[in-house]
Structure I
């Protein structure tokens with residue numbers, strides 16, 4: 001078992017661990033409740049950590065976590081009003097129309113802008 005990352009808070013540690021588990025990488029959150037003794041120990045020792053159970057999958061987990069923490073920018077064109085929408089929005093800010101579905105077979109692909 002190897003440490004993957006130290007998280008700034010328990011919510012992010014749990015979210016990252018759950019996302020990695022969903023991708024098939026067994027993980028655990030360590031020091032989940034150590035924040036209660038912060039001040040008695042150095043602050044960096046009280047932060048939660050995400051650990052990967054299978055050492056051989058550590059590099060794969062690092063890559064997935066990097067993708068989770070730094071998603072690619074999204075840009076899409078609203079089919080209803082023609083507005084270009086940037087960012088994580090799934091509705092057009094101008095008219096409220098939903099983001100068009102990605103073309104079949106293009107999982108993660110961006111619709112042309």
Structure II
């Protein structure tokens with residue numbers, strides 16, 4: 001059981017890292033297209049795009065931390081998890097608030113060219 005949870009934790013942690021990495025790459029790609037004039041975007045829309053990936057990635061990272069202490073945790077591990085949960089929850093809360101604020105103030109994303117017909 002301990003080994004299985006350990007592998008599950010690693011998988012969830014890797015998923016979280018992948019989500020953040022994909023979000024970073026996607027955001028850089030969007031920003032480059034914006035700089036080259038190939039995509040009409042705003043800084044707010046670009047930040048919002050990346051923020052959504054960060055929020056999701058942090059949720060996976062938090063889940064991995066919880067899994068790490070799920071099997072026979074020591075008191076020190078529980079304390080460390082508590083500190084990590086508080087830090088990531090506060091970070092996630094303020095990131096979510098910023099995303100909501102960006103959504104309220106950002107113009108709608110430009111529509112993609114859809115084939116007519």
Structure III
């Protein structure tokens with residue numbers, strides 16, 4: 001049972017799931033949007049919002065180390081997170097991203113959604 005578990009397994013091993021979430025979060029930070037299945041979008045949204053909450057504290061040592069522990073590769077993405085993305089949301093209490101449904105994929109009818117930053 002997955003009652004009160006809080007996250008989806010996405011039919012992946014934990015190491016593969018973590019790598020997928022990290023890579024898709026890096027894509028979201030780098031390009032500003034992400035188009036994938038709705039289940040993955042919901043998980044990446046949780047992951048990205050936690051990162052922005054950490055980065056909102058400013059470019060201090062402990063915040064940068066905490067973010068580096070979550071995204072250990074792609075230093076350019078961390079730099080962009082701390083210098084461009086997080087300062088926009090300093091006064092916002094949460095809800096840094098939005099999900100836009102985009103219909104179904106033709107090949108397997110999976111629900112597709114777009115994740116983007118709230119401006």
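Worth pointing out:
- If distance in nm of label points 7 Å out along Cα→Cβ at positions 1 and 25 is computed and equals 3.0, the structure in I, II, III: III
- Computed 2.3 for distance in nm of label points 7 Å out along Cα→Cβ at positions 57 and 89 - originating structure among I, II, III: II
- At a computed -14000 (helix-only ellipticity at 222 nm (-39500 (n - 2.57) for each DSSP H run of 4 or more, over all residues; to 500)), which of I, II, III: III
- Structures I, II, III were compared on distance in nm of label points 7 Å out along Cα→Cβ at positions 33 and 97, and the highest value belongs to I.
- Structure (I, II, III) behind the derived value 8.4 of mean projected area of the Cα convex hull in nm²: III
- Of structures I, II, III, the largest value of relative contact order in percent (Cα under 8 Å, 6 or more apart) belongs to II.
- Entry that produces 1.8 once distance in nm of label points 7 Å out along Cα→Cβ at positions 17 and 49 is calculated, selected from I, II, III: III
Read-outs throughout are calculated quantities, based only on the coordinates presented, and are distinct from any laboratory measurement. What you see is a predicted model; the values in this text were computed from it and never measured. Cβ atoms are built from the backbone, for glycine too; each structure is taken alone.
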